[in-house]
Every structure is written in C-alpha cells, then in structure tokens.
Structure P
Amino acid sequence: MLKIVVFISGRGSNLKAILSHIQDGSLKAEVCAVISDKPEAAGLELAKNAGVPAIVVPRLPKNRSLAEFNAELAATALNYSPDLVVLAGFMRVVTTEFLSAFPGRVVNIHPSLLPSFKGLHAQKQAVEAGVKFAGCTVHYVNEEVDSGGIIAQAVVPVLPNDSEDSLSQRILEKEHKLFPAVLQAFASGQITIGDTGDIQQETNSLVSLNLLVTA
C-alpha cells in the first residue's frame, strides 16, 4: 500500500479526487495526513471527513525564514513516514530543507503542458499565448519552480472563446483523472524510484505515454 502525505493550500479538489479513487479501489494508497499552510483551507475539512489527520503549518509569522518554514513542513510530514509526498495545489515554494528529506519522492501537478507556462496563472498564459492545446503535468519537484522531471501529461484543446476560467475547468477535469492514475502507477510499481531518487527512465517514459493517451 502506497503511503502518501498530501499538501494543499485551498479547496483540495485534487485531494478529493485522490480520496475518491482510494475509496472506489482504483488507487491502492493511503493518505496518511493532509498538511496545509492555511488554516482556512477547505481541503482540511475533506481530510477530517475522511478520517485523515489534518494539520496546519502556517507560513506566518513572517519573521520566520523560508528555510525554517520548510524544515517544519518536512518534520511534520516525516512523522507519517510517507513513501511519496504529493503537492496538490500547495501554493508555497519548497526548498532544499524540505526536498532533502524526501529525495526523489515529491511530486506536483501543474495546470499546463510543461515546460510551457510555468508559475502562476498558467491557464491565463495559455489563453493569451493563443496556443491550440493546453493541459496538465504531473512532475517531480526540484528547487526550480515547475522544472522537475515530467512523469505524465494530459491534453485538452483550447477553444476560440476560452477564458482563463473555462480553460481552467477543462484542465481541472483532467487533473482529477491524471493525478490518481500516476499515483496508482507508483503504487503498482510501474514507476519506481531508486535509493537515490533516480527515475527509471524506460519505465517512466512508457507510463507517461499511456497516461497521455488515456487520461
């Protein structure tokens, strides 16, 4: 059983999708804890209702350094000995103090076809750029924002009358399928990570192509 800790900052829609797939048996994983930087995050209630520990690690007070904040995030997650750390709408930059605690074991979902449109408002960037296709990417997390190794992607068309909101909704529907599918690929051993966090490239590439087609 894959043990995961999920980090959120808001409504937790991807968390909800993960929990739903666990409940229906299509994802063989256990959410050991949900951690948020915001006490008002609606996703914390989702966790509580599912019987999952819901923990707040606030960024404030502002006199606490980013390094200290990340060290506390890591220490909190380590209490649950996760196999994988899942960033599902966690709107904070994670640094080496966090990543070094989970080498090669932190994954994120981003609402664009990386490496295009990194950072905030990726959907708006896509609409303004006039691209014909957008989507979402599950990737490993490193110290450069939205730049870690790509695990899998799902594609949606960008329609002529799309706004940021309408495109965001279409991408979100794909996120809710893609993220649980990737986690199940970890759970089943289709995607494996070596002791040093090295990706097994051949296996990873095959899974990425399958998810791109079916998500």
Structure Q
Amino acid sequence: MNSPIIAPSVLAADFANLQRDIEMLNESQADWIHIDIMDGMFVPNISFGLPVCEAINKHAKKPLDVHLMIEDPDRYLEAFRDAGAATISVHYEACNHLHRSLQFIKSLDCKAGVAVNPHTNVQLLEDTIQDIDMVCLMSVNPGFGGQKFIENTYKKVRQLKEIIAENNASTLIEIDGGVNANNAPMLLEAGADVLVAGNFVFKSMDPAGTIEELKSLR
C-alpha cells in the first residue's frame, strides 16, 4: 500500500504567524496544504477567503487543496483557481447541478473534489463518480476545528471504495475532521488515500514530526 497523502489544514495554524507555518509545511513531508473556506451561511462559522488563499499561495511550495464550505460555490470557482487552488472541493449539499460544477472546475485545469457531510449517503455520488477526482468525507460536522471524529466514517469509506471500484473510477478518498494517530491506520485500512489533519498537527509539540508520523503509515 502506498503512503497516504497528507494535507495539513491551515485552519488550525497560527494566523498571526501564517507565513512561518506555511514555510514549516514546505519543509515537512506534507503533500498538500488544505484550506477551509467558510462563509457563515453553509456552515455556522467564517474562516477566511480569497485574500488569505492568495497570501498562502505566495509562500506555499505544495499544492493547495481548497475546500469550499460555501453556498453557491460556482460563483467563486474561477477566483479560487486564480488564487492558487490545485484542487477545489465543493459540497454535494451546496450544488444544485453537481455535474456542471465538476465540469467547470475541470475546465479551469483544477482537480475536482466533492465534499459530503456526515449525514449524506455516499451512494448519491454513484452517477458522477467518474467525474470526481477526489471525495472529501467529512468525519466531523463542518464548521469548526477540533471536533470529535464520527465513527461511522469507516463504514462510509468502505462503501465509497466499492462504488469507485464498481465504476472503474480513479477517485481518491480524503478524510477531513478529527484525524489522529489512533484512527488514521484504520481509515487507511478501510480505503482512505488522503488525510487532512489540523489540530493534531498544529497543536503538537513537533508539527513536522507529527506529519512524518502520519506519512509513515501504510
């Protein structure tokens, strides 16, 4: 089994020292930099928007994995591409025309991701799975960092893995929320490819070492 893709979430970084934290990620074994965009409407919190994404992109040497937790995300897809996004994930629950949104993201030369909330059944992605580069399974309710991991996530990973295999798709499975050293091995065993970790990385005594620990899992 390949090493997992590690995408530390800068939602848990020190915003007063964001450049320092991005440079730490550049030097670490992190593969991507995960950026959570929240509008206070789709989720009950506001994080940061385009200017901060642009600022991160100026210093980042790793691809930006942008997760749009916003209503009507199509309005901003081009702007986030211009701000440096390599992957853009939109929420299934926020898209009236998911297939059209996916095609639009791909037309911008970005990887197209779909995020699903804990209550959303992954079977709903069956008809679009071949157009999805990555599914981001929320393993907490979106909106706030530091939440407790939802145990049902393992089952959803296995179900999604089956859908991907049945449709001969090459979709990656990303897990976002409450990922740590205890649940990461079981997530990978169930079929996850990408691990997003926020507090577990940035609140540790040695963030780069914690990333290395996750990266070494098989």
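Readers should treat all values here as calculations from the given coordinates under stated rules, not as data from a laboratory. None of these values were measured; they are calculated from a predicted model. Cβ atoms are built from the backbone, for glycine too; each structure is taken alone.
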Q) The value 3.6 for distance in nm of label points 7 Å out along Cα→Cβ at positions 104 and 168 was derived from one model only; which of P, Q is it? A) P
**Q.** Comparison of P, Q by relative contact order in percent (Cα under 8 Å, 6 or more apart) - largest value held by
**A.** Q
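For the read-out distance in nm of label points 7 Å out along Cα→Cβ at positions 48 and 72, a value of 2.6 was computed from one structure; give its label from P, Q.
Values: P: 2.0; Q: 2.6.
Value 2.6 for distance in nm of label points 7 Å out along Cα→Cβ at positions 48 and 72 corresponds to Q out of P, Q.
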Q: Can you spot which of P, Q the value -12000 was calculated from, given it is helix-only ellipticity at 222 nm (-39500 (n - 2.57) for each DSSP H run of 4 or more, over all residues; to 500)?
A: P
